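So, here's a batch of structures to check.
Just so it is clear, none of the values below were taken in a lab; they were calculated from the coordinates. Not measured: the values here are computed from a predicted model. Cβ atoms are built from the backbone, for glycine too; each structure is taken alone.
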Structure 1
C-alpha cells in the first residue's frame, strides 16, 4: 500500500484495537531508514513491563510525546502508533509537530468492528470486546462529526488525511 507522505512528517495512526495500526505503522516507517514508530504499547511495556497495563497509559503517552517532541526538534519523521480515537488524542500529537514546523498526516484505519474483535481472539492479551467496541464507536463518532463540519479534517489541522480500507487500499 502506498500512502504519499511529506518528509519529514509525523504520521498519526487512528483506529480501534485490532484494526491493523501497528502493522501499517511498521510498513510506513520501513520506507525511510530515519523514520521510527513510537508506540504507546511499547512505552507502557518499558515503564511497567506490561504493554497492556492500562493504569500506565497516561505515563506512557507522556513518554511517547516527549520522544516525539525530541524527534520533531531534530527534524525526523515519526509514526505514532495508538488508537487516537478522539479529537483530543489526535490534536495533542499534531500540536507537538506544529511547534517544530513538521507537517502531520492522519492515517485512519476503517477496519470493520467484527474484524477488530476477531483479531483479539488470536492475541495473547486480547483487548476486551467492550473496549474495542467503545474505541470503534468513538472513532466513528469523530469521523461523523468531521464529515458534517464545514471545515472537516482541516479543523484538526492535519496536512493530509488518508483512510485505509479492509481491502488494504488507501484514499
Structure 2
C-alpha cells in the first residue's frame, strides 16, 4: 500500500519509489511530453533528476511529488515544488510545476493537482509566494496556471536558453498566500 502525504479527489501525492524510475524515464523520453523543454532525457539523465528530486525532499521535506491516479494506483508523473535559481530578477524563487504522462492528459489532472499543491504549500508548508514559469508557446501549461488562480506577472527571456530558440521567451506567474 502506497503512503500518500496528501490527496486530491483523484490524485495521491507521495515520495518517490524505486519503481517510479522506469515509467518516469519513459515519460521523459517522450517528445510530446518534453515538447517545451530543450530536449528529451536519456535514462541516465532521468535517473539523475530523480536523485535531485529526492535530495530536495531530504533537505526541505517537500519537492516534486510523485503522483498516482487513485482509482488505478498508477504513477502518472509529478506535481510539486522546485527551487528556481537561474540568474534573473525574480530568483531564487519557489516554483510549482507538473509533468504528466501523455496518456493521462486532458483529464484535468494538472489543474486538480496544481490547486491541491498550492493549498498544501500555503496552508501546511506556510509558503508566502509560489511562482510558475513556462515558455510562452506552452499555452496548455499557461492555461493551467490561470485555472489554479495564478496571476501573470511578466514575460522574460530565459537565461539558460540560447540564441533565437523558440523556447527562450517565457511567462512568469505568481500566487500569494491568501490571508
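As an exercise: helix-only ellipticity at 222 nm (-39500 (n - 2.57) for each DSSP H run of 4 or more, over all residues; to 500), calculated from one structure in 1, 2, equals -9000. Which structure is it?
The read-out was computed on structure 2.
As an exercise: distance in nm of label points 7 Å out along Cα→Cβ at positions 77 and 157, calculated from one structure in 1, 2, equals 2.2. Which structure is it?
1
Comparing 1, 2, where is relative contact order in percent (Cα under 8 Å, 6 or more apart) highest?
Values: 1: 33; 2: 17.
The structure with the largest value is 1.
Using the calculated result 0.95 for FRET efficiency 1/(1 + (r/R0)^6) of positions 45 and 101 (r between Cβ atoms, R0 = 30 Å, to 0.05), pick out the matching structure from 1, 2.
Numbers: 1: 0.45; 2: 0.95.
Here the read-out was taken from 2.
Using the calculated result 1.00 for Rg/Rh (Cα atoms, Kirkwood Rh), for residues 5-52 alone, pick out the matching structure from 1, 2.
Matching structure: 1.
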